[in-house]
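I've put the structures underneath this note.
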Structure I
């Protein structure tokens, strides 16, 4: 972004009053501001807090399509970034904007970086967050995948199925939790065994409210269900906390037709040849006249 005339004149003066500010917006809507100045600042809807211990390494910028990268280093504190929130993934993919600011006149500022948080590591009471520029999105593959199973996500715009429909979600209470991956819940007895396999598991309230997991296994046991997740929920889930379960989809054409009645929106190719055809070769003992294989 181009410098304003006022900021350019300030930089040319030789005696500057500059600081850096970072505005962070998490996917759950929480907005945090940080600055390396010794007093708080405020602009563009952020309150930039001093004394958070946040610093940034040198920003690498290019004029082409290479990704602009930098790092933010800071101290873990209860008032700003906590180790529990980092472990829970609340900062994964959070949007970040960094400004160079004249702290005497905050209107004189320029955006130095705009992107998102990438890999985050923590230890020893501190954290390091990789910041990835906007061109990082160009590294993501696009286009359709040609495979027998569906390539979209249940409930997405391409899928078109309404996961809020009656009979495809349930609210249940946690009776017991083990290591954040295995849960015994009360509720959902009206659903068949394995109904939520490969489904979505969202914590509704409690310390882990808003965190989401993917269901590996769903088994019924009388009026209870035993849910196992592929990965651990990052924060404790306690007995009495409520969770929301969404029906699972294994991406097969038969499941799309029978379970969801949504085959018109199926995004797979069930008749595509399997991988065995890649290894096929003619054999003298077989008929090779191009006729029917049946």
Structure II
């Protein structure tokens, strides 16, 4: 890592991260036509965003945040229909994937060592973590230019939502390599599912400029003003088919998937650094 990388991390330690995130939150929701259209144009040019996939034309969004969390046309993504497949929950890049070392997940593979973090601390409770000890995980990073809605990878029932407080470090390759227990330090929303193939968890991990997560049919569920860990009310409709929309990041961040030991096998090509799209097969269930 370079001096600039270390300076970037040091700056994050010093900056008022929640204040910055709150400011971005407000700017992204300004509905002035001139302001939001200018911001959208600059963003799409800088990041080469494919605006033709969006349901709404570029000039029709109420705010920059509405554009950032845009829905896509029905034919923009295809959800793998095989009964044993696990569909990618989002667009992004695979940060890490593999087996848990007991209670530990791999955060970053470095030249001299590995950075890991504890599953119990990540989920906030030993009982909720127990099914995934020694299991398998996947961490997918959503860049600013990605589609930012998150979908259900395996059909099932949402049985619990849990909020874990934290700060809002930037989430990228540099911070994953240099900040210990990055995903535990950051705010997160844990979604627990039961499916015919067994339990699994999908975790929304917040980040700098990502102070808000919304669930489909519910609306914004983060941030919580009291910043206390605890359960959240479940939506009225809790049954999902594979590929159904679950929610979205208001600005981008990271999704972590957790499955039981022996429950899934990752497909060839789903590995660190791979670019993925929502709906494509990333693993298959090991059915009895």
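Bear in mind these aren't lab numbers, they're just calculated from the coordinates by the rules spelled out. Source: prediction; values computed, not measured. Cβ atoms are built from the backbone, for glycine too; each structure is taken alone.
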inquiry  = Taking volume of the Cα convex hull per residue in Å³ as the criterion, which structure among I, II has the greatest value?
reply    = I
ask   = Can you say which of I, II returns -5500 when helix-only ellipticity at 222 nm (-39500 (n - 2.57) for each DSSP H run of 4 or more, over all residues; to 500) is computed?
value = II
query = A value of 26 was computed for relative contact order in percent (Cα under 8 Å, 6 or more apart); which of I, II is the source structure?
reply = II
task = For the read-out FRET efficiency 1/(1 + (r/R0)^6) of positions 98 and 162 (r between Cβ atoms, R0 = 25 Å, to 0.05), a value of 0.05 was computed from one structure; give its label from I, II.
result = I
